[in-house]
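Take a look at the structures below.
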Structure P
């Protein structure tokens, strides 16, 4: 009888990262893939991206609508509660042999809680990391404690998961799935990409993604205005915005992007969801990544381009030397952009190594799951204390 592997995806971002692993599992004759879709995928506001999943030929097994209708703290809490209820029902019906979760989102936390109570083994990807500016940091560590198998993106993160009490023989450093995509996709050149997204690339271009810093109170508007002020200091550059994900106060950033693009067309464009191929192709085509997205930390270094990381959202992550950190202030952001555009620094970035590996994370995860899935009946864990024998 085929073993059932369930993957839960809640956004365009994690689905793009899951793609190489999905392909691996779907091609295995002794595994049955279950795809549980939730969160922003099911929201019209965020592009109803479950349709893209279906267009790619993936069969959605279950949908769990957590009703993302508000970007307030209370609204997020409500979605978490609805998620626990919905995931409990879906997982009880699906009865997977292992549930694969990625990252630190609130919908992922809700799914982990339901699975943990239902005694479904959880394999967690991207544990052990630190993002000290957002509520997701605590969610990630909570998911780690509910998980049985752990797949980290760097050795430092593996050690942190062990520090949290997880046994070393269940924690595997595999690198980042995002790097797999870079290595396996046949990316579009600048001319083809420009036609597909309706954008005339300038001599120099930037890709901007900025999310709210959710452990700060209502700083999104002021911080994003500082970023826009910095961009205005470079009137000759092309700007590609991707809109923020489902976080508290995301709507204020969305509104500011819409107004800015309208005033600065055609040199500025925005997208709800570019899709993995077009997004990675854009990374290949731009001179720098600007904002506070994890993609600037994890994927951008593999392209040999600078990242301008603004503020505290990603504070605590391992960062390549191509990452320029600055405060969310117009002058500092402008100086960081100038540094990124300098021929010397741009050339230096081409020599930088990515601390998140060189690819093949999906293959490593697949091999571990394949080798352990028949031995996951006992989920009791002894707290591992470093130094004790």
Structure Q
């Protein structure tokens, strides 16, 4: 059975060109980047070359780019540093953030006795920008706004420019979880008031275990991992050279073919959406699908019945890989917190389909055929 992989929001296939770029640092160029002899100098040069490339792609400076192990570590470092070191008194977030943000905000609010507010959501799960501005207007102390650029379950995209402008106007810090968008959209940090940004390579055909944290040079925070002086004293531990090189190479490839890949993947999403609507009555499209929505994600709510309750498992049996929510919490009980907060009274089975440039129209058509067969069999 040939499998069909439609869970690219969870992770993506490593690009062969990325692997080729990484391989020398597993074999010949294996030195510790902190060493002063030739092996160390070679790997140090590879790290700094990668950092310079990423900084150039983001239109910022290399000194503001820090390598981490994943998006979760990046977000934790930024949020903890902002509250602990920058004296944040009020945290504003949304109830549908990734748990790396939600749980960290809840912990920090409790641990440091800080105020925690959740911005209201629109009917389809977009941020209520009027409510965000109201929360900022009513705050007197130092405030941190942390909102994801694109929701990892329903694909809603944040208006970065608008939130950035609000934070600048009200002198608030702004952290954005951009794990789902870095590598899928160009990013110009020179035009945005962003203090912290999190990213992860494995969302755009780079290696797992390779994350990034952008810290605006105006913010001085202390490291969360203590030890050596790596990453300019921001993150202790021997650098993962191969993964850092892989991050930069994956970003390079993603930006080279961005327009072409976006158009192709968007067409796959539209094809699946249209065919599912035709084939299956009473389904619901979650999120702002026809508005400001990420082109790689389509979240569909199927009417809850005996045929749909085990839909993702039955699709897996047929070789189709999809998600019922965030892959990071797939073992947890209670369903999707995103769907629960946006559609509290919905009686549906949510399925997230997420696409990449490696998917085909034939795969899309086959998935529609299988879904319709499983749902309409009774």
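When distance in nm of label points 7 Å out along Cα→Cβ at positions 33 and 57 is computed across structures P, Q, the figure 1.5 traces back to Q. When mean count of other Cβ atoms within 10 Å over residues 153-160 is calculated for each of structures P, Q, structure Q gives the greatest result. For the set P, Q, ranking by relative contact order in percent (Cα under 8 Å, 6 or more apart) places Q highest.
If distance in nm of label points 7 Å out along Cα→Cβ at positions 145 and 313 comes out at 4.3 when worked out from the coordinates, which of P, Q was used? Considering all the candidates, the number was obtained from Q.
Ranked by distance in nm of label points 7 Å out along Cα→Cβ at positions 65 and 89, structures P, Q are led by Q, which has the greatest value.
Given a value of 4.9 for distance in nm of label points 7 Å out along Cα→Cβ at positions 17 and 281, calculated from one of P, Q, which structure does it belong to? Working through the options, I get structure Q.
Every number here is computed from the coordinates shown, using simple stated rules; none is lab data. What you see is a predicted model; the values in this text were computed from it and never measured. Cβ atoms are built from the backbone, for glycine too; each structure is taken alone.
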